[in-house]
Every structure is written in C-alpha cells, then in structure tokens.
Structure P
Amino acid sequence: MSIITLALTKGDRVLQQELDLLAKIDIRPLEDIRQSRKLVIETSRDDVRLMLLRSSDVATYVEHGVADMGMSGKDVLLEHGEEGYYQPLDLGFGKCAIWVAGLADESELPRRLKVATKFVNVAKRYYADRGQQVDIIRLYGAMELAPITGLADRIVDIVETGNTLKANGLVKVDKICDISMRLIVNKIAMKMKHEPVQRLIASLSEATL
C-alpha cells in the first residue's frame with residue numbers, strides 16, 4: 001500500500017478550510033492537529049497522513065518529495081517558483097488577489113519607482129514584463145505605511161476587501177493575479193504513486209464542486 005503524505009498550510013482560517021475539505025472525503029486527523037507536537041499526523045485513512053507546515057514551506061517540502069502532495073496559496077507558489085511540482089487543482093477557497101496599490105492622492109511619480117512588498121519575485125516579474133525599472137523594498141507587514149511615509153511609491157500586496165487600503169488613503173492600481181488555495185503534487189510522486197495520487201485528486205476535485 002502506498003502512503004500519501006499531504007502537507008497542509010498553517011493558519012487558523014485556512015487550516016480549518018483544509019480540514020473541512022478533507023472531511024468531505026472522509027480524511028480526518030486522529031488527533032487535534034493544532035495541539036499536537038508531532039510533525040506527521042496519522043488520519044482516519046491508513047493510506048494518508050498529514051504534515052502541518054508554514055505556508056512558505058509547503059511548496060519546498062513537496063518539491064523535494066518529503067511530502068507527496070500539499071495545499072498552498074497561489075501567492076506563495078508564485079513567489080516560490082512553480083517549476084518543481086504539478087498544480088492539478090484549484091481548491092476554491094482562500095480567494096483574494098495580488099494588487100499594485102498606491103496613494104489615492106499621489107503626486108507625480110518618479111521614473112524609477114520604489115516598490116514595497118513581501119512578494120519580491122512577483123513584483124520583479126510584473127515590472128520586468130512592463131519594461132519598467134524599479135527598486136524593490138522587502139517588507140513583511142504594515143505595507144500600507146510605505147507610501148504614506150514615503151518609504152515607497154507603490155506596494156504589491158494581497159488584497160481581499162480593499163478596506164485596509166481605503167482606511168489608509170490607498171487605492172488599487174492594477175491587479176497582478178487572482179489567488180486561491182491550490183493542490184500541488186510532487187512530480188516523482190505523480191509517477192511512482194500514480195494511482196493513489198490520482199484517486200485523491202479526483203476525490204478532492206469532486207468535493208470542491
């Protein structure tokens with residue numbers, strides 16, 4: 001029997017959505033995954049076990065084959081690079097978008113923009129595609145402060161409702177891409193464990209309808 005190791009993304013809301021989806025196909029952790037200190041959690045199915053990882057690590061564990069499959073946000077995959085695994089399924093939750101945003105009352109912008117973001121690779125690709133040179137400033141939080149304080153001219157960030165932007169005098173300028181949670185699969189696992197992997201993909205696909 002081939003055992004599938006499935007990596008889940010931490011975070012209260014997203015983890016609950018992942019567990020709810022798995023419950024639809026009768027996969028449930030045998031202990032409280034939030035309280036357990038174990039790195040690998042057995043489930044109600046003998047052929048599936050779970051790993052709980054930071055969102056930024058799921059793709060790495062899947063790419064290197066430590067996990068056969070994983071659930072990760074498209075934003076993380078875009079930043080990580082998407083060559084090391086397959087993405088067979090949009091899981092349909094965790095929906096938002098990556099936007100370029102700036103001050104609502106911004107003055108004339110310099111030719112070479114300063115852009116604050118934690119999505120450094122995404123921002124670089126976006127501006128490179130437009131032939132525009134920018135200076136990227138890596139930030140991990142309080143992104144809206146960057147244009148307000150003059151640290152940056154624009155930001156590249158996740159936007160859900162846009163309320164935080166509006167509250168800080170910012171507006172959406174251009175949408176880079178839509179985001180949702182994706183199922184990713186290690187390329188070797190897809191070949192070596194093809195049947196159980198495909199069965200799990202099919203079950204999850206049906207459960208997302």
Structure Q
Amino acid sequence: MRPAHYDDAAVRVEKLVVGPFENNVFLVRCKNTGDAVIIDAANEHDLLLEVCRASGVRRVLTTHGHWDHIQAVTEMRNAGIDVGIAPDDSSMLPAYDFTIDDGDVIEVGDLRLRTLHTPGHTPGSLCFVVDDTPLAFSGDTLFPGGPGATGLPGGDFDRIIESIDRRLFTLPPDTLLLPGHGLDTTVGDERPHLQEWVDRGW
C-alpha cells in the first residue's frame with residue numbers, strides 16, 4: 001500500500017503524481033467500508049488501472065476537461081470504470097458515463113463528497129468537499145498563491161475569482177485544499193490574498 005497523503009478515522013487519501021505536467025491524481029477511500037473513488041484520470045493509465053484493481057475503484061470524478069487531466073479516461077472506461085464530468089465540460093472528453101452537477105453528493109461508502117461548481121478555469125470546473133472532514137479537492141481552480149490559469153478558451157478570470165470567493169472561501173479556514181498540480185494549501189492561508197490576485201489580474 002502506498003503511503004497516505006492524508007489519513008484519519010474516516011478517510012484515507014493517496015496522491016499519485018502522473019504525466020509530463022505532474023498532475024495530481026487522488027485515491028479517496030472510506031476506511032469504514034473500503035469503497036474508493038479516483039479524482040482525475042489524468043495520465044499513466046497502466047498505473048491508474050493497477051491502483052483501481054487493487055482498490056476496487058469503479059468511478060472517476062473529473063475536476064475539469066483540460067486534456068492533461070483526462071489522458072487516461074478512454075482506458076479507464078474500456079476497463080469498465082465509469083467516468084463523470086460536469087455538463088459544461090463534457091464535450092472536452094472523448095466519452096463519459098455520467099454528469100456531475102453543482103450540489104450533487106457522491107457517496108463513497110460512508111463518505112459524502114459534495115460538489116461545488118467553480119467555473120473560471122473552465123466553464124465546468126468542479127471542486128469536491130468531503131463532508132465532516134477538512135478536505136477539499138480544488139482541481140485547477142485554486143493553488144497555493146492564486147487561482148488557476150484563465151487564458152485558455154473558456155477561461156474567465158472574473159468568474160474564477162467569484163468562484164473562489166463565494167464557494168471555496170466560505171469553507172472553514174483549516175480546510176485543506178488539494179489541487180490538480182503541486183502542493184496542498186489551506187483556505188486560511190489563501191483567503192487573505194484574494195485582493196492581491198484581483199489587483200495583479202491573474
């Protein structure tokens with residue numbers, strides 16, 4: 001078993017860094033039931049399929065449709081693993097099995113992953129908050145030091161700032177943000193810098 005990236009009485013999270021853009025893929029497991037889900041089938045499908053087989057994963061939750069986050073989608077679906085995506089980003093995937101809307105609650109054993117629609121990086125960007133834990137998976141919406149890039153088609157800086165301010169920054173300060181690339185941060189560490197990001201424009 002890989003070392004835990006986060007571990008408490010209810011949930012265990014493993015982090016895999018894959019592909020040329022060092023994407024974070026997260027395995028989220030309910031410790032009570034053993035049920036698990038993958039967040040972002042980004043790349044290195046052989047590794048991800050090995051992890052899925054070992055963990056009994058049957059679903060992938062996709063934070064957004066940019067190509068570097070979906071390189072393993074086809075192989076995962078071919079292996080019988082269902083892939084979900086927000087409706088607004090669904091056309092960016094080669095195929096998918098279900099859509100995920102704002103406010104949806106995804107049950108993983110006894111865990112409840114609550115969906116936040118956070119447009120700006122892409123129109124359909126999603127974050128996932130694990131209820132009754134300090135965990136939130138922020139995709140490419142928020143990183144240590146600022147929002148995700150908004151220069152690609154479908155990106156919108158004003159919208160990503162609004163998403164961060166009204167959705168992520170309403171979470172408790174000790175909420176651990178696990179982004180789609182790089183290191184973790186917390187709501188409390190990032191919230192004081194919102195106006196700096198607005199002033200710099202990125």
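Comparison across structures P, Q (criterion: distance in nm of label points 7 Å out along Cα→Cβ at positions 100 and 156) gives the highest value for Q. Looking across P, Q, the calculation of Rg and Dmax of the Cα atoms in Å that yields 19.4, 64 traces back to P.
Please state which of the structures P, Q yields 27 when relative contact order in percent (Cα under 8 Å, 6 or more apart) is computed from it.
Values: P: 27; Q: 14.
The read-out was computed on structure P.
A value of -5000 was computed for helix-only ellipticity at 222 nm (-39500 (n - 2.57) for each DSSP H run of 4 or more, over all residues; to 500); which of P, Q is the source structure? Computed on structure Q.
For FRET efficiency 1/(1 + (r/R0)^6) of positions 28 and 124 (r between Cβ atoms, R0 = 35 Å, to 0.05), which of P, Q scores largest? Comparing P, Q, the top value of FRET efficiency 1/(1 + (r/R0)^6) of positions 28 and 124 (r between Cβ atoms, R0 = 35 Å, to 0.05) belongs to Q. Comparing mean count of other Cβ atoms within 10 Å over residues 36-43 across structures P, Q, the highest figure comes from Q.
Just checking, which of P, Q has the largest value of mean count of other Cβ atoms within 10 Å over residues 108-115? Spell out each step's value before the answer.
Details: P: 12.5; Q: 18.2.
Between P, Q, the highest calculated value is found for Q.
The value 25.8 for mean count of other Cβ atoms within 10 Å over residues 68-75 was derived from one model only; which of P, Q is it? So the calculation was done on P.
Comparing mean count of other Cβ atoms within 10 Å over residues 60-67 across structures P, Q, the highest value is found for Q.
No value in this document is a laboratory result; all are computed from the given coordinates. What you see is a predicted model; the values in this text were computed from it and never measured. Cβ atoms are built from the backbone, for glycine too; each structure is taken alone.
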